[in-house]
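Rule-based calculations on the coordinates, nothing more; no lab input. Keep in mind that this is a model prediction, so the values were computed, not measured.
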Structure 1
Amino acid sequence: MKTGEWRKWLAAGTGVGIEIRGDRLEAMLVRVRPWGVQVAGMLSIERFRERPAADWGAEYASFLREHGASHLAAVVLLPRHELTVRYVSLPGVSSKDLPAAVEFQLDELHPYGEEEALHGWARTLDGTGVLIGIARAELIHRYAAWFAEAGIRVAAFTFSAAVLHAATRLLTQPPEGGFLALEEGPAGLEAYGESAARPVFSAVFDLAPERAAALVQAELRLNEEGAVRRLWELLPAPAAVPEGVELGGRALLYATAMAAACPWLAVKANL
């Protein structure tokens with residue numbers, strides 16, 4: 001049995017993902033089974049930065065109680081434009097030696113000068129490389145304090161490349177030969193791609209989709225017609241969605257919730 005098939009039959013769990021989208025928080029609860037993903041519910045919290053944390057924390061707690069999920073800790077997706085994300089190829093490095101190898105790379109990857117930074121990293125699922133997310137420490141401490149004040153349990157603060165790398169392989173497999181996926185977000189056009197030339201590519205662009213796609217396709221060396229996709233095309237279609245829940249533009253939130261539901265199959269990059 002192929003690796004992807006094994007992963008599919010191990011995919012069973014319930015998880016909640018939270019995406020920080022400007023001044024709005026969005027939460028999604030999903031139940032993952034080998035035969036599909038059920039979206040159990042979704043919550044939008046407006047102007048969370050302006051409001052007392054206890055207020056929006058109570059909204060979130062009520063949402064979890066309504067769905068019998070108060071025991072779950074959330075995986076929080078950080079805004080892509082607030083992080084630096086890098087892929088480092090480290091084939092043949094043992095698990096024991098990997099932390100030291102990553103720390104050695106971090107000196108060159110740290111983009112914030114004298115400012116203190118925090119990082120999270122994890123092996124890619126094929127074991128040949130490492131995904132690293134780096135953010136200003138002040139930013140992560142601020143988010144952590146907000147969520148703690150709101151009474152929201154957080155399992156991890158992570159980034160889009162990590163959740164997409166896992167979610168596209170949870171019940172399905174990404175296209176052979178490479179791909180580029182685009183998604184409009186609050187801070188611009190987010191691009192995620194994979195190819196033989198660039199095993200993982202992640203960036204945000206303030207460009208027209210056609211221009212961004214052309215630039216990234218050249219970077220990935222993708223020439224196949226149809227290599228550019230929407231993120232939703234790479235993720236398993238939901239088997240069930242509650243009436244009134246609109247999933248358009250929420251592929252990243254969906255992927256985050258899927259990764260939260262099956263952490264043993266995820267890329268555990270936690271800042």
Structure 2
Amino acid sequence: MFREFPAALILQELEYDDLLPCILFRTSRKSCDSDIERLAHNKSAYLPTYEKKVLERKIEETIFKYSLDKNVIYDHPHFQPLINTGVGAHHAGQLLVWRLLLEELMSQSCLRMLVATGTVAAGVDFPARTAIITAHSKRGAEGFRVLTSSEFQQMSGRAGRRGKDTVGICLVAPSTFSDARVIFEVAKKPPEPLRSAYFASPSTVLNLLKYRSEDDLKYTVEKSLASFLDRKHALGMRHEAEELEKRAVENELTEDGKRRLSK
């Protein structure tokens with residue numbers, strides 16, 4: 001059993017079955033970069049000469065289109081591996097210019113594989129024919145934890161390109177960190193409810209008031225997801241209180257109900 005299923009082997013198998021381009025999800029930035037470094041020394045993973053030239057031309061067009069800094073692109077340690085293999089690493093540790101280049105190339109199906117962390121699934125829109133999940137867990141604030149249903153759906157949902165693929169393929173690569181049985185159970189669960197991460201700290205409020213009026217700030221808060229959920233929760237509590245009051249009048253309220261009503 002592999003500790004981490006080799007990217008070169010995944011690339012070879014998917015190319016044989018005509019399942020490229022793909023997104024290979026890794027659990028860490030280091031793993032993403034390590035895949036690129038290994039592929040760079042594996043000549044069997046190299047593109048044919050004519051495909052390299054096509055990719056080089058697409059890169060030049062993207063640089064011109066977005067006025068990207070050529071030196072930043074050409075001096076990037078992954079530039080030559082990108083040209084040779086058609087594979088790039090996309091994660092938060094990469095330069096914004098480099099990520100923009102990869103996103104544009106991937107959206108045009110110019111890359112064979114994009115190696116990325118799971119956070120990419122939630123933030124960037126570049127679907128592929130195939131999505132590869134290599135672990136059933138990820139590192140959280142309190143150590144490793146099993147993927148949530150939403151995280152799995154975000155990653156697997158990248159499989160399938162509108163207008164190009166009739167079906168998207170999501171595969172689980174076997175490794176010591178990847179148990180298909182666990183992922184199968186995660187896949188069956190409904191998505192978790194949306195929760196707001198909005199918190200108006202004093203410093204946040206002061207910074208907003210520095211550039212916006214009080215009315216703008218009030219509008220921003222009222223239109224937030226947190227405000228919507230609070231109103232929804234308050235409405236539910238109001239209905240419950242009305243029902244408890246009605247039952248109290250009819251002498252049907254239990255002792256527990258009376259305690260809740262008194263609150």
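Hey, helix-only ellipticity at 222 nm (-39500 (n - 2.57) for each DSSP H run of 4 or more, over all residues; to 500) derived from one of 1, 2 reads -15500; which structure? The correct label is 2.
When relative contact order in percent (Cα under 8 Å, 6 or more apart) is calculated for each of 1, 2, the greatest value falls to 1.
Can you say which of 1, 2 returns 47, 26, 16 when semi-axes √(5λ) of the Cα gyration tensor in Å is computed? The read-out comes from structure 2.
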